[in-house]
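K.L.:
In what follows, structures are represented as structure tokens.
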Structure I
Amino acid sequence: MPSRVLPFYRVNAFSNRIRGGNPAAVCPLEEWLPDETMQALAAENDLSETAFFVPVGDDFELRWFTPTSEVELCGHATLASGFVVLMHTHPERVVARFHTHSGPLEVRERNGLLALDLPAHPPEKVDLTPELVRALGHEPTAALEAAYLMAVFPTQADVAALEPDMGLLAQAAPEGLIVTAPGDDCDFVSRFFAPTYGVPEDPVTGSAHCTLTPYWAKRLDKQELFGRQISERGGELRCSDRGERVTVAGKAVLYLRGECFVGETLP
């Protein structure tokens, strides 16, 4: 028999489509499990992120795991966790407050969307390396860096056509790579690659918009932005530049709700 049964939600963040957005697993806990257990569950879920949260007073502590490691910040799994709190476990609340390795984060409803408050990570220009160009197979117009490396291209078609060499990319951008360009029917488009973390291409990346938002706000001279992440699944994000913070808002849809079993054997 299993030693513990945990509630489990699978939420597609930044989309209202079952086959859209970025799927995140969310496991509400009463107390923390051992790190190795949470990592094993994330590996078994095999999604770009599994989020775990525990109550702390009226708030929650929140952690995120990829299939291979814990990460410092994950936007889409935070949005998914906020969705679970506000729509399922605590529907009487108007805001879900999380304490994380990246500081306090909040999710609240705003104009029919879930709005996620995140720290801003404005990028600085860096040298474009031959290794990055080889990994991408095409030369961007500029390279910048904050928490992630970012490559800028002239058009949406350039970004859509990229087929990076993941082995080379893991060496050229070990923390992950954002690629971006002006959008055809939006302010900007992006894709995100993180092969080092077991995520060759992330469907929709909230944390990348900590950098994309201040970059495009400055370049386009506007504070309110509409971005699309043009992965195969795709996602839409409404972004607000607020100086030291950004707001990234989008929809979310519940795909799966059930239980997962933690123990040596299954029933």
Structure II
Amino acid sequence: MNGLKITFLGTGTSQGVPLINCDCPVCVSGDPRNKRLRTSVTIATDHTTVLVDTTPDMRQQLLRDPVPRIDAVLFTHAHADHIYGIDDLRRFNILQRRRLPVYGSAATLERLKGLFDYAFGEGVLNLGVPNLEAHEINGAFSVNELRFDPIPLLHGRQPVLGFRVGKFAYCTDVSHIPESTYPMLGGLEILVLDALREERHPTHFSLEEAIREAGRIGAQQTYFIHMSHEIDHEKHSRLLPDNMAFAYDGLSLEISPE
């Protein structure tokens, strides 16, 4: 593999698709692209694998799309659908015999330490629980050979982070991009961007807003994620420009090296 490999572990909203006890056309659809676990990706090279967020579906996701190791976990923010699979990281502690570095904003790490205090110990590994090492994001950072630039975004009123590595940028759970952030999104080969539904929402881009933002950013290709059951993959794909598409669970992309 040359360059980066991006695998979409999940592309769904906080409730996933199908919803519990919902018989709408998308929830009962036979199209596998309409089956969406909670949103997460892996970013990998031949030498390094980075996981973005630990969803409640993480175990199921990594059984379907296994990775040999996890070198670090990046957290976009600390909402339940992005963190509550954290306990399953302990399997990688067992396999790798080391603490896993986790990266997040000060607010995200404070929340994680409050909810999962047992995971942030020191000294001898306790292989019955996750063993994590917190790293506060204050600027660009590296995981082995991969350099990540944090991308400041707003999820409603809450500051959250996207991440850029090379010509790839990942921006989930966003309803507003600050003006000062746009220069960080220039020259992208692939942009991944939140697109919840057609109707406007206070904390997520609607499909129309996401298309407009993607057009302004101007990546060669944009993939939309975090879709609700109001987005039908085939039907709504017809509304998209040629260089935009809906991601789906299990989709893998390769990005050329810089």
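K.L.:
Which of I, II yields 3, 13, 21, 21, 20, 14, 6, 2, 0 for P(r) over Cα pairs in 5 Å bins from 0, in percent, for residues 82-169 alone, as computed?
P.N.:
II
K.L.:
Kindly point out which one of I, II the value 28, 21, 18 was derived from, the read-out being semi-axes √(5λ) of the Cα gyration tensor in Å.
P.N.:
II
K.L.:
Can you say which of I, II returns 2.2 when distance in nm of label points 7 Å out along Cα→Cβ at positions 226 and 242 is computed?
P.N.:
For distance in nm of label points 7 Å out along Cα→Cβ at positions 226 and 242, the value 2.2 is produced by structure I.
K.L.:
Determine which structure produced the value 1.5 for distance in nm of label points 7 Å out along Cα→Cβ at positions 34 and 50, calculated from the coordinates; the candidates are I, II.
P.N.:
The structure behind it is I.
K.L.:
When you work out relative contact order in percent (Cα under 8 Å, 6 or more apart) for each of the structures I, II, which one comes out largest?
P.N.:
I
Here, each number is a calculation from the coordinates, and none is a lab measurement. Because the structure is predicted, anything quoted here is derived from the model rather than measured. Cβ atoms are built from the backbone, for glycine too; each structure is taken alone.
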